[in-house]
Structure P
């Protein structure tokens, strides 16, 4: 099969023929029809996350937002069949640990990060192996394409989980997202569908225009104001009810928290770069005196995907609206390089292998 193979941190991927994967007895092989290119791929490509054990080695295949059809199953697989149209969550659970059994398989005690660690080869390829297929593979509803669902495995469902399950976002609440990349724009659409009033914050006017097109009632260009958090507090008459940092740098995290009013809730989905190594300075005194809640959100349990599918079926959500570019395997390197300077808008999707 053809795959875009990692050669070194920051180096162009090598598109070449590699061996076809074989399914584990309880696994499957999925023929990839589309795979999103995510900033998490960029982090791994840059070598940001070696301290988390997510450090690809030469010969590894990145890519963790695939959708396609099941090509082959292992002898122990019961619930998945060859030909099923599926999405693959990037957090691969084993289905048997305490977390998986209690509805938290996105933080499985034996979690594997698809495409982001050496023992979980990814989907910038014609085929991708998936362990524990009965647990991990999510059957897609009829009438949706793999390209439409390519962002679902990471960015869209992470935003959904953060707002629908972790935070208490309700109709009429003010929600602000700092960083209008793929996950941030997904959050704009989802928060709007949940009935919230959305404020988007970014440095790039094109991304803010995109956010307004997805439902944001107003935006703040952080490059044009002295204090983005103060601007948000003014717009929301005292502060947002829920905030999100969709980037993972200290400035956006602190600004997102400072955008909140008293008893506000902050959702952290952006992960840090190598320089921070997972540690950001927070305004903890203000969080205490204003009783601010801080939530992390990592992916989404696959058994809850149906909540998204029901909203897609009724037209309340449209993951395809965040997809901006359809590219070939040969274009992945250039797309990753463009992310270095935040030049991509929305979700680029590989659909030519």
Structure Q
């Protein structure tokens, strides 16, 4: 069977090559004996399997966190691995996680390593498989699982705070677009009929708003089809590695939010790397440092950037909220002026 391998050398080079072997375990042992550090080993049909897994559904991060907390508790109690996987598969409320755990349990029963079974499922982060692998090598699965759960809790808490801060601005944005849609579909046609019956001369501002709104309403179906088509094209393009790479290169250059996203990414990277190092996973010699305190330094760095992101995000939200409210007020005022201006003109003519 053919495997695609990502390897590291003692000099710090990263190699990608294809190897043949009877099993992933046998290939991993062979490459490690040859002096390589093995980053990943994936069967050639791995991507197809992962794509099929994505189509079946995803495992919710909260379900995965609960699973790891329960797994850690059972592992500390000394329960055998097979029994632990049986209990965890029965207890989880997630159908997708249950099916995946049952598959992993059978593969482990057949002699496969736990880390390899999780990695091959294509459902879990690479850092999780690497953490399990470090625990298997060092014989301290409880310790690395505890470190991963701590990392998972901190990461989830940070992400939830980040997203929670965006809820109110997003609500205001949706309300603004809803207001514009309501004006175009409901308010403008009624005023257009009113002024057509009265036969009054409309100011330029009123004519512009009416022609624009009625044009949007006439083309509404085509606009909707265009939006849906664009979203589908973007979704398909997002699956291409080149598209994701281009976005990663672009997003940090965006005005205002680019700096915030960069700090967020650095915090995530530092926390993940610190967790891997604490688990005993060796780092390429080009990135080691002399004091031996790199894991704790990375943890402190992650906390610093997370706090910095929270402060910047709070400041940004404090600026965005008044701008969004002002935009809503401007839209309302613009519509009122445009459609009541003819009434004021008629009143002046009467007097």
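Values in this text are rule-based calculations from the coordinates and carry no lab data. No experiment lies behind these values; they were computed from the predicted model shown. Cβ atoms are built from the backbone, for glycine too; each structure is taken alone.
Ranked on mean count of other Cβ atoms within 10 Å over residues 122-129, which label among P, Q comes first with the largest value?
Numbers: P: 26.0; Q: 17.9.
Structure P gives the largest value of mean count of other Cβ atoms within 10 Å over residues 122-129 among P, Q.
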**Read-out distance in nm of label points 7 Å out along Cα→Cβ at positions 42 and 274, computed value 1.6, structure in P, Q** = P
**Asked** Once distance in nm of label points 7 Å out along Cα→Cβ at positions 170 and 242 is calculated for every structure in P, Q, which label goes with the largest value?
**Response** Q
**Among P, Q, structure where Rg/Rh (Cα atoms, Kirkwood Rh) as derived comes to 1.14** = Q
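Consider the structures P, Q: one of them gives -6500 for helix-only ellipticity at 222 nm (-39500 (n - 2.57) for each DSSP H run of 4 or more, over all residues; to 500) as calculated from the coordinates. Say which. Can you show the working numbers first?
Values: P: -6500; Q: -25500.
Corresponding structure: P.
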**Request:** Using the calculated result 4.2 for distance in nm of label points 7 Å out along Cα→Cβ at positions 58 and 218, pick out the matching structure from P, Q.
**Result:** Q
**Fill in**
Comparing P, Q on mean count of other Cβ atoms within 10 Å over residues 226-233, the highest sits with P
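If you rank structures P, Q by mean count of other Cβ atoms within 10 Å over residues 130-137, which sits at the top with the largest value?
Values: P: 23.8; Q: 21.0.
Max of mean count of other Cβ atoms within 10 Å over residues 130-137: P.
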